[in-house]
Structure 1
Amino acid sequence: MSYTFSLSLAAVDILLEYTKYGRAPVPFQLPHIGTTFTQRGQVRGAVFRDLEGRGLMRNGRLDGDIEIALSTFVNSPISISAAAKLDGDKALFARVASNGQYAVVVRQDENLLVFEETRPTAIVPSIVDLLPLTPAAAGQSVTIARPAPRPRRDDGYDAFAGVTGPRSQSTSQVRMVERIFEKPKLRVGQFTVGVRGRDNRPVDLSPLVWFDTEAGRYMMTSRDAADGQRWLTYAPADNARVAQQLYSQLEGYL
C-alpha cells in the first residue's frame, strides 16, 4: 500500500528550510510566515510540535519516509507539474516526481499539500488521473504555424493569448483552429515535463496545454522546426491521449 500524508503549506515551507532542500517547485506557492528570526523560530516550534504529535517527527528528527518524499518532491531529475482551472472556483495544482527508485505525487488541497507515494513507472497516470474524465472531442488533429505574439494585456493573464491563427491567414487549417476556439472553455490547464540531460542541466520541453469544451477535450502541443518556426498542433484528447503525449516527451528518461 502506498504511503500517504499531508502537511500544511506553512509546514512545508518550514521543513524545506530546515532540511535545506530548497524552494518549493512549481506550481506551488508557499506562504513565508514570520519576518524575524524570533517569529520564524516560533512558527518552526509550532510545526515541530504538530509533527511530533502525529508521529512524523521524533526528537527533532523527521520520519525517514517524510524526508525521502520531500527530497524527491524538490530535487528529482524527472517531474511533471500540473496547473488547471476546473469547474467553478476549483483549481488543480499538482506535481509528480521521481528519482528512479522512489516517486511521489503531491497535490494541493486548500491549505494542505497531500503527498502520496507512487511507482516510478506510474508517474504519468498518477498525475493525468487527477483530471476529470472528459471524452475527446470529435475531429482530427490540425497543425498551424505559430502566429506573431499579441501585445500583453495588463488586466489579466490569458494562457491562450496568441495561440489562434493570425487574421490575415485564410487556410483551412487556421479556420479549423478558429472553430475550436469559438467553443466556450469549461476547464483549462497544462502539464509541464521536467527532465535533465546528460550534463545534469534542465532540458527545455514545451508544456502540453489542454482544454475542455461542451464538444469534448482538446490538447495543444508545439515543436520547433530547424528554421526556427514553431508549429502548434491541436488534437482531440482524452486522458489516455494526454498520457500518451507525456510518455513521448519522457521517452529516454524513464
Structure 2
Amino acid sequence: MNTTLQNGFKLLELLAASGSEVSVTELSAQAALPPSNVCRLLKTLLQTGYVEQSAETRRYRISLKVLNLANARLVNLDFRRIGRPFAMQLAESLQAPTFLSQPLQGRSIIVDVAYPLGLVEDAGIVVGNIHSVFHSACGKICAAYATDEERARIFDELAAEGSPEPRKTRLAELAQIREKGLAIRDEDGILAIAAPLFQAGGRFCGALGAFLKRETVLDEHAVQELKRIAEALSFGLGYPLSQ
C-alpha cells in the first residue's frame, strides 16, 4: 500500500471528524506522524483544493470540495435510485424516518433518508453518517453480513478506541441476526429496526432501516412491514423472491 496516499487520507478523515480548524501539531499527534510529514501532506491537499488554511490562524480544515466526490457517487448510485421509493413507502407506512445504508468495510454508511409527509426532519440522521456497529440496527446488519476479516478488524478497532466488545456474545448476536433477517436497537429510549438487502446471486448489498418513535413498543406489524418492503426492494435489485 502507498503509505503517502494512506497518510493523506488519514489526515482528511481526521479533519472531517474534527469539524473545526486544526493545527499541524494537533494533526501530528492524532495521526501519529512527524510534523514535517504532516506539513508536506497538507501542502499537497491544499494544492488539490481538498483542504483550506485560515489566513488568520494558519490552522487547517477540510474544504467543501469533498462534497463533489460524494455527490458524484450518490447521483450515480443505482442502489439509492432504486431503493428510495421503497424507503419512502416504509416511512409512510410506519410514520417514521427510514434510511438506506450500504456496507463500508463491514460498517454501515447512510446513503439515503426518507421521512413521512409532515414529519420534521431529524438532523441526527444524515447521508454519509456511519452507524455505530453494535448500537444501531443497520450497523448490526452490516456487521452480521461482513466477512470474517472485516469483523475481526472492527473488533480490533473498537478495542483500540477503548470500547472493547465481548466477541463471543456479539458473534452469537450477529449469527441470530442472519438467521432472523432482522436487527433491533432498543436502548437509551431509542427503538430502531433494520433488515438486510440482497442483489442478484444473493450478494448482500445493504440495509433498510426505520427509526421508530420514542417510547414506541415494537409490534409485529412494524417488523412484517419492514421485511415485506425489504424483500420487495431486494427483488428490485435483482434478488429472486424464491431464494
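What follows is calculated from the coordinates using simple rules that are stated; it is not laboratory data. Only a predicted model underlies this, so the values are computations on that prediction, with no experimental measurement involved. Cβ atoms are built from the backbone, for glycine too; each structure is taken alone.
Structure above, values below:
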| quantity | calculated |
| --- | --- |
| Structures 1, 2, by FRET efficiency 1/(1 + (r/R0)^6) of positions 22 and 222 (r between Cβ atoms, R0 = 35 Å, to 0.05): label with the highest value | 1 |
| Entry that produces -15500 once helix-only ellipticity at 222 nm (-39500 (n - 2.57) for each DSSP H run of 4 or more, over all residues; to 500) is calculated, selected from 1, 2 | 2 |
| Kirkwood radius over Cα pairs in Å, for residues 102-229 alone derived as 15.2 - corresponding label from 1, 2 | 2 |
| Label whose coordinates, when FRET efficiency 1/(1 + (r/R0)^6) of positions 38 and 126 (r between Cβ atoms, R0 = 35 Å, to 0.05) is calculated, return 0.30 (choices 1, 2) | 1 |
| Value 2.8, calculated as distance in nm of label points 7 Å out along Cα→Cβ at positions 78 and 134, assigned to which of 1, 2 | 1 |
